[in-house]
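Please find the structures below.
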Structure 1
Amino acid sequence: MKTFISVLEDHQQMINSLVHCTSDIEAAGQLLLTTLQQGGKILLCGNGGSAADCQHIAAELVVRYEYHRRALAAIALTTDSSILTAHSNDYGFDSVYARQVEALGVANDVLCAISTSGNSLNIINAAQAAQQKGMKVIVLTGGSGGDLIQYATAAIVVPSAITARIQEAHILIGHWWCALVENHFKDMSC
C-alpha cells in the first residue's frame, strides 16, 4: 500500500500536469458561462464518483459557490431515483441519461458528460442525444479520452490513467468553472 505522502506526490504531479489542459478548461468554462448568460441550462451526467461530481457541481451552481447571487440553472441527471430505476428496469441503463436529455434538453443548453474512462455507454449515448438536440457537449474524462471525446464541443482529458487522480482533477476543474460563472453573476440581484 502506498503511503499518504506517495499518494499526495502523485496527486500534486497530476494537478501540475493540468497546466497543459488550461486552454481547454477555460474554453469549457466560457461555454458554461455563455450558456447561462443566454438563458440556457447545464445538464450533468456521470456514473459512480462522477455522478457525485455532477450533483456537487449542480449544487454549487443552483445554490452558491462562494457568493450570494441568483440561482443558476443546473440539473444533475443522476439524482432522480424513480427515473433512474424505472428507465433502467424498462429499457436498460445504457439510455438512462439520453432519455433525460431528450426530455429536458433544448438547443441552447449544454451537457456536461463526465466519465473517467470516456467509454461509459450511457454517457456516450447522452452525448449523442445532446448533439441530436443541437446542444453543446462538454466532456470531462481521463486517460486517452475514450470514445466519448468524439461527441465533445469542448473536451478536457486529464492526463492520468488512475481513476482517483482523474476524479480529483475533475472536481478541481468543476470548482474553477463554478468560480468563473459565479464571478459574473455575483453582483446580480437575487
Structure 2
Amino acid sequence: MFKLKLPTDPRWVNIVEKNISEILTDHAWCEQKAASNAISLIVRFPEYTEMVKVLCDISREEMEHFRMVVEKIENRGWTLGPERKDEYVNEIYQFQRKGGTRNQRLVDHLLFAAMIEARSCERFRVLSENINDKELAEFYRELMISEAGHYTTFINFARKYATEDDVDKRWEDYLEYEAKVIARFGKKETVHG
C-alpha cells in the first residue's frame, strides 16, 4: 500500500520491549505532533474547505490517540515523560520544498504528512505482530488501521489539489529519500527511532 522502500526489521521490537514506558511516551508525543500538524495545515491553507473539515476530524482523532496512550502509561503505573525530539520526522521535513508555488508547498506538506503516517502505520503493524504484550499488540493493530486511513487522506488530498506536480513522481521521490533516512534508525525504543 505505502510502497516503503525499506521495511522495519522486526528485531526492532526487541529493543522496544526493553523499555515499554519510553516507546509509549514517545508515541504519545507523536500523536500530539500529528494533531498539531493537521492544525498547521488548516492555518496555512484555510481556503481548502473540504480539507479543513477533514483535518479538524483528524486533529481530534490524533488527540484522542494521545489520550489513549497516556491512559496506557498511567495504567501501568508510569507518568508521561517530557516531549521527545523526533529526529526522523525532522529529517523527512528537510525534504519539503522551501520555495515553489503555494500549491507546490501544499502538496509537499500533504506528502510529508502522508510519509509520517505511512511509516507510523508500518511500525504499528510490526509492533502488533511481534510484541509479546498482547494488550499492546491489539492496541497497535487498532491504531495501525487508523494511521492507514490518515495516510490515504493526505495522499488523496495531494492528488486532488496538485496542479503543477506529478504527485506519484513526487511521492516516489519521498519514498527514495525516506529509505535513506530510515536506514539510520531502528535502534531506539521510539516510534521512528
Structure 3
Amino acid sequence: MFTGLIEAVGELVAREIFQHGERLHITAPIAGELSVGDSIATSGVCLTVTALTSSAWSVDVSPETLRVTTLGQIEPGRLVNLERPLRVGGSFGGHFVQGHVDGVGRLLGVVEEGDFHRITVSYPAVLAPFMVSKGAIAVDGVSLTIADLRNGEFDAQLVPHTWRATALQRARTGDAVNLECDMLGKYVIRFLELRAP
C-alpha cells in the first residue's frame, strides 16, 4: 500500500530485455535504504527489488506490466517517481494507492499559474466510471485531486512542492502517464455492478 506522496525521483539508467520480460536498472539516493525483496512504486507501478548496489537497484517487469503501463515505453535517462510502501503507524497524507495501474493516459498540457502548475491529462473511456470531480487520482504515482473533469480528460493542480519533488516537472505534452483511480471508488463501483439485477 502506498500513499502517492513521492519520496524521491530516480533515473532509469538501463534496461535488459529477456525472452518474456525486462529488467530495469534505476538509480536514486534511496538505494542504500532498500533491500532485495522490497516493494517500490516506480512511477505508480508496484515492483520488487531483485538486485541492489549502494546507488542503484534492479526490478524485473513482467510482460503484462509492460503491456498495461508506461514502463514498456520509457527509455534510459527518463526520471521516475519513487515511493516505498506505507509503514504501519506511518503518516498517511495522500490517498490509498496500490501501485496497480488502471490505465495509461497522456499529458495534454501544462499551464503555469504563478508558482503552481495545472496539468491536463487524457484518460481511457473505460476509466470514466471511476473518475470523480474533486476525487483522488494517481498520475505516475503522484497523489493528485481532480480539479476539473470533462469527457475523456481531467485537470489537476500541483502545488509548488509537488512540482519540484516529482518527475512531473520534466514531463512534456504527449507523454504517456500511468493512472490509478481511487481504490475505494473501484470497490463501490464493483459492489454496485454485482448488486444490479
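Each reported figure results from applying straightforward, stated rules to the coordinates on display, with no laboratory input. On a predicted model such as this, the values are computed, not experimentally measured, just so you know.
4, 21, 30, 22, 14, 7, 3 is what came out when P(r) over Cα pairs in 5 Å bins from 0, in percent, for residues 96-167 alone was calculated for one structure; which of 1, 2, 3 is it? Mind showing how you got there, number by number?
On the way: 1: 4, 21, 30, 22, 14, 7, 3; 2: 3, 19, 22, 16, 12, 10, 8, 6, 3, 1; 3: 3, 16, 29, 28, 16, 6, 1.
Of the structures listed, the value fits 1.
Structures 1, 2, 3 were shown, and helix-only ellipticity at 222 nm (-39500 (n - 2.57) for each DSSP H run of 4 or more, over all residues; to 500) at -3500 was computed from 3. Could you figure out which one of 1, 2, 3 the value 29, 16, 13 for semi-axes √(5λ) of the Cα gyration tensor in Å, for residues 32-143 alone was computed from? This figure was derived from 2.
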